[in-house]
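Each value in this text was obtained by applying a stated rule to the coordinates, not by laboratory testing. Given the structure is predicted, the values throughout are model-derived calculations rather than measurements. Cβ atoms are built from the backbone, for glycine too; each structure is taken alone.
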Structure 1
Amino acid sequence: MTATNEQLEGNPLIDPSTTDHPLYVDCVLACRTVHDPEIPVNIYDLGLIYTIDINDENHVEVKMSLTAPGCPVAGEMPGWVADAILLVAGVASVNVELVWEPQWGMDMMSDAARLELGFM
């Protein structure tokens, strides 16, 4: 594996989420209502949501990935996530960005997702 400049400089590959914002938990719960149609687990527990960043004006920026670039719902899933988060009371606006770095891997799944899919 070749290190990137970000890794060498000590910058994380995944931007941190705004976990101390009052809307954070509700945004996570909203993400858990979205499912990949091919996998019976929500996208948050699959590890597809990389970052939930919420600013002081309650604008939510989400960085997410997919299990594979060729995912048949690649064009639709970011919209599903945005629609789910927009239902959270207090959220002013949402932008969902699809990212490919770092590449999603099965090690990003929660223990609950691994158990449900029979990997534990």
Structure 2
Amino acid sequence: MPVLTQPPSMGDVLKYEVTPNYTREDITLLAGLPYPAGSVLGKITASGKYTLSSAAGADGAETAAAVLLYPVDATLADATGIILARGPAIVSRAALFYDGSVDDAAKITAKLTELAALGIIARDGA
């Protein structure tokens, strides 16, 4: 019998938010890849679009600014997504997805600290 695996959903990522009308926003995701739920995003200063928050850079996206709540396929064109933009909110640390350059504990901790500054707290037991 084949094993079926399901990608993370919004319920796996978001564990608490004060009110969706305050914490969420609709945004535009930069084309080029599929974004899974739980993606840690940064905002590109010049265009206002969001993409995976990298460990380094100079376009603004190197600073974590949001967590994507639902998966979005932006492989071929820019797409709209719903993000957790501010807290108070709690997300599951295990459900977060990072850019490939965020590849060690120190870089992950830096991203979590940037999210915490927005009121988005990541917890292990969430």
- Message: When helix-only ellipticity at 222 nm (-39500 (n - 2.57) for each DSSP H run of 4 or more, over all residues; to 500) is computed for each of 1, 2, which one produces -6000?
- Response: 1
- Note on the structure: Value 22, 20, 14 of semi-axes √(5λ) of the Cα gyration tensor in Å was derived from the coordinates of, among 1, 2, structure 1
- Message: Once FRET efficiency 1/(1 + (r/R0)^6) of positions 61 and 93 (r between Cβ atoms, R0 = 25 Å, to 0.05) is calculated for all of 1, 2, which comes out largest?
- Response: 1
- Comparing distance in nm of label points 7 Å out along Cα→Cβ at positions 53 and 77 across structures 1, 2, the largest value goes to 2
